[in-house]
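These are the structures in question, set out in turn.
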Structure 1
Amino acid sequence: MIQAIVFLPLIGALIAGLITLIGARGRHPGGDEMEHAHGDAHGHAVSAPIGGDAAVIHETHHEPGDGHDDHGPVEPPAAGSRLAEVITTALLLTSAALSWVMFVDVALMHHDLRVVLASWINSGDLKIAWALRVDTLTAVMLVVVTTVSSLVHLYSIGYMHEDPHRPRFMAYLSLFTFAMLMLVTSDNLVQLFFGWEGVGLASYLLIGFWYQKPSANAAAIKAFVVNRVGDFGFALGIFAIFALVNSTDFETIFAAAPSLVGKTINLFGWNVDALTLTCLLLFMGAMGKSAQFLLHTWLPDAMEGPTPVSALIHAATMVTAGVFMVARLSPLFELAPDAKAFVMLIGATTALFAATVGLVQNDIKRVIAYSTCSQLGYMFVAMGAGAYSVGIFHLFTHAFFKALLFLGSGSVILAMHHEQDMRAMGGLWRKIPVTYATMVIGTLALTGFPLTAGYFSKDAIIEAAFAANSNPFAFYGFLCTVFAAGLTSFYSWRLIFMTFHGKPHDEHHYEAAHESPLVMLIPLAVLAVGSFAAGFPFKELFAGHGIAEFFQGALKVDGHVMEEMHHIPHWIALLPTVMMFGGLAMAYLFYIAKPYLPVELAHQQPLLYKFLLNKWYFDELYDIIFVRPAKWLGYTLWKKGDGMLIDGLGPDGVSKRVLDITRGAVRLQSGYLYHYAFAMLVGAAGLVTWFMFGVGGQQ
């Protein structure tokens, strides 16, 4: 069964890829034509200052029109598009159904599984088998990945219905799903790294799917490069583990972990605690993949990809890979308290930072993207607190309501003729009531409204941060997550009020708006149910007294923290809910009761407004510190080093000197008799002179 779950998406990707190649060959037999389905008429940036000292650039964002724009003829769909959609979606739905069966068998019936597929690498002491490991942690991830992916596949049939390159898109989605499944079923670090890099490659292809758009290409490259920074640290962490344990197999590593306490690694003459350094390097990979503070800059720009990509990559799969990795390696992190403290610090900072930026974003997808970044910070706060099961609980619930919000935003974008700026929306609840209802449910779950899935998981993280007395950054994590809860509520309801309430700001698009087709609404309805059902029924398993029995050693359980969570003061448990209602009240005041307040506040606090709108100027800072010096260095080495020095003194220099000499020699061969006679006369005169004053003079 596990083989079918993992490899059915790969089969779908291969079939869709084959259909793509056949369709491309049929469309362009010569194979040398560039397809320009969307042109560059999408995503224009329009300057529209707010006015006064708080003027900012107003970008009107559009997703490529899938044939909906008015700038040119619609390219016909590739042959076999519907076949590719049906095959990939059917295979993913089958994989999802089998994953739920596997979840019951492994997680609830405790029938763990390890299937060796083949011997992979045998080189000296490095012996790696290609094996599928299925325990409770894996079973949870299988359910999350396949359920959300299958719903995204189904949703994409409607959302991408006029895109001429649907087979390629479906192939990329299935390839991404396969890579993520390889990651979560890995039995060793090398296999995990294979899946880790696989989702990185697939995300690059999906973010840059509309490759005719320069902004999509730039976003794909940015995501790829930033993740390479984190992956470099991750690879070093894997090397360090192999050097310490002489194995990359999880069971061997976990068994040897206690013996590594107190060991040191000599790093540039400095003896560093081995476990701390190793865990920090591994977490560096998680920071890149899960878009944590300092390595977060790629995530908002990744919204350039189609909306289903955002729901798949940035809600339930790739960005949660870092959380999964830390949970999987929790036996190591538990023995490295300094590394856990750093995880708590980064997670708490990310939760607060991303929430502040989300307050002022106007692109509907970017608001949700920063929300994702913030919620990932929550998950890492739980990891730093030692409440690994609680972090996985939030990963589980978050997948449903965040995928719901992304897909709901796609329904809004489709209704608004691919407009993404919330300032051009308003009053849409009358036009798209089903989308409105599902997005309200997703917002309730995200903000932690009582009895929703997010209420149980997010509040448990805040309680864990308060209870983690041994972590020096625990109180900092508690304060950041509580404050971020209020900010999350504010910007989430701001999105709902600006998009669905008030007066329409674009009458033309408003009048043309209509509800999405059923194939898009079914995934929204299923995810809306999950936004409630993923919470309370699983609370005891992830954050109650049944954790140890449920996970059966799949991750570490800090009994002290989990016990303290149940004995915290009552007002601490109520604080997140109070902050949630406070954020809702402020959003209502700003965008319903007194809608002029946001503009006035932006005028009164222009520096703060610009600081948040420009995302704390991280992109500009990185441009000055890294990008420009790298470009200057590359240009200098190209022109001065390679061009002037190497080529100038090397191949080009030698060839030029040879040409100069030959040109001079050619001039001596003029073909005129008197030139040769003159040369002979000069030679004879020189010879006589030499004999007279040289050899002859000495005699």
Structure 2
Amino acid sequence: MSAPASPHTSFLHLPDHRPFGPRRPRLTRLRCLASLAPSASGASPANENHLIQTLCAHGLLARAAALLQGLPAPTQRTYESLLLAAARAGDAALAAAVHRRLEADPVFRSDPFLSTRLIDAYATLSALPAARQVFDEAPVKNIFVWNALLKALALADHGEEALTRLSDMCRLGVPLDSYSYAHGLKACIGASASHAPASARVREMHAHAIRRGYGLHTHVATTLIDCYAKLGTVTYAERVFAWMPERNVVSWTAMIGCYAKNECPGDAIELFQEMMASDADLVPNSITIVSVLHACAGVNAIGQGKVLHAYILRRGFDSLVSVLNALMAMYMKCGCLEIGRSIFNWIGRRRNVVSWNALISGYGIHGFGRESLQVFEEMTKEGISPNIITFVSVLGACSHAGLVEEGKKIFESMVEYNVTPRAEHYACMVDLLGRAGRLDEAMELIQSMRIEPTPQVWGSLLGACRIHGHVEYAEMACSHLFDLEPRNAGNYLLLADIYARAKLQNQVDVLKELLEEHALEKVPGCSWIEVKKKLYSFVSVDKKNPQVEEVKKKLYSFVSMDNKNPQVEELQALIGEFVTQMKSEGYVPDTGSVLYDIEEEEKERILLGHSEKLAVAFGLINTSRGEVIRITKNLRLCEDCHSVTKFISKFTEREIIVRDVNRLHHFRDGVCSCRDYW
């Protein structure tokens, strides 16, 4: 149990720094170190070795290097201290000087321990050729020397070479250990340009580790979870985690991160709660905290986020900028823009490019494009160089706000910051132009690309065609998407929707036949809502189902963290009441997105089963009046749900925040913050 928190003058607690207190002890230490320097009459080698080690520990590398030159017999620990200090300080010259001295040392030039340390130092200093040289010239190559080279190669993204060296180890009879497999698994990810080869290699390495008895080793299993997370194969990661006989905080963090990165935020939060309850000695680290904050942001779980915020303060994680960046992003994505900005201000001079990116993105998803541009200008004036993500965030902000000309200027300015536009930047520009109805310009931009357009680029064009009903460009986009993403049912359904709204029923039927022929299914719509710090999810049954009666009976499925079972009839009745009243005021349900060949009344019933409507109804029933209802949707908010939510916010006098895959919608008094531009 941690000690009770001390009173804070701010909601973020930082350690108490006395402006002048620490200086005197620091000066005293330096004087003590100076007093240890060799006198004119000389000093024993033992004292000189100890002095160099002490100087390295305090970062006084120039003095340590000078002493090394006249030291007759450096010890192994002295060499190690110098190499570790050089790596920490990024001092390649010192590492090279130690290397030269080692080569001339008859006692330690064959020492595999120091060969390992030297390779590690060069790897940290991004000096891979030097690391290779040390390995190639090492007289003794034990498992530790081999592993050091594998680690260096994996760290430098030379995965193919790392796998080749791993094969050499097996051929030469060098027994692999848990670290060999861990480095090899990381190399599998780095060596493969596409998902399929990487997946095959990781599974092959996994099988090899199992055969050699290392499959359940904590270090290997944790690396496997991380690799499967990067490949998006969550099921494999879950199996590895379930089979582990022992788990440490790194193992738990890897699995939590796997869920958070692969659109399973509810599972990430639940697993974190399980971790905290399983063992009092398991203390989350900063990476754990960041992953859970991302998960809270992913499902609008502001209650859980606030609990984590309190934990951050109690445990002192507020001293870490990475944690504060994630905390800021969480609040902004949950609709608390002011709190997020306050955290940004509190970070102060410690802000890095991630801090600025989070603020730009936060304003962007709220539709405050001009504020995002202003932050971008402040960032560049302070000398912070924008990176790839910065431009994605600011271009996305321009798109949500319809700032076409401003976005074009930002895109053209990328070369001034030595950032080459990537596919994601072109996708943002196509989205920006397409949403504004400038589809010809968007098409011209795609045709002028110097790189091959990705599915993200063509998908942006297809989405714009759906908004504006442009059949020709939609067909052109899908001709590429069907080749690039043959198993993505969403592209077929989006084109079918465009055809349906254009009254081209024959083409709709052809696409539906293709979906059946290839057994493709759309990703179901899913919405999350947090009530009293518990998470609930609703899944729409909005997919192809030949049994119309089944569709009528089962409008949605419901999953809850505490197995609470809401009354189906109660939710249906509430939504039905709103729809009835809306119809009396001129509302006409937008059934264009329902592609089933059924009566209009049945289409309306299916619309009632959309996950966001059910989440809103559940929130109205289970929250107090005046409490903000926060919902997250995994897909784009459909037009009908948007209209219904606007009406509900006015009729119930409730504030409703819905974040879909594109942006945040803030409903109040019958008006949405997106101004129907999304």
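Taken together, the values in this text are just the output of simple stated rules run on the coordinates, not laboratory data. From a predicted model like this one, the values you see are computed outputs, not experimental measurements. Cβ atoms are built from the backbone, for glycine too; each structure is taken alone.
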(message) Tell me which structure, out of 1, 2, gives 0.30 once FRET efficiency 1/(1 + (r/R0)^6) of positions 139 and 483 (r between Cβ atoms, R0 = 30 Å, to 0.05) is calculated.
(response) 1
(message) When volume of the Cα convex hull per residue in Å³ is compared over structures 1, 2, which one is greatest?
(response) 1
(request) Could you figure out which one of 1, 2 the value 48, 29, 23 for Cα extents along the principal axes in Å, for residues 499-578 alone was computed from? (result) 2
(request) Determine which structure produced the value 5.7 for distance in nm of label points 7 Å out along Cα→Cβ at positions 259 and 443, calculated from the coordinates; the candidates are 1, 2. (result) 1
(request) Consider the structures 1, 2: one of them gives 7 for relative contact order in percent (Cα under 8 Å, 6 or more apart) as calculated from the coordinates. Say which. (result) 2
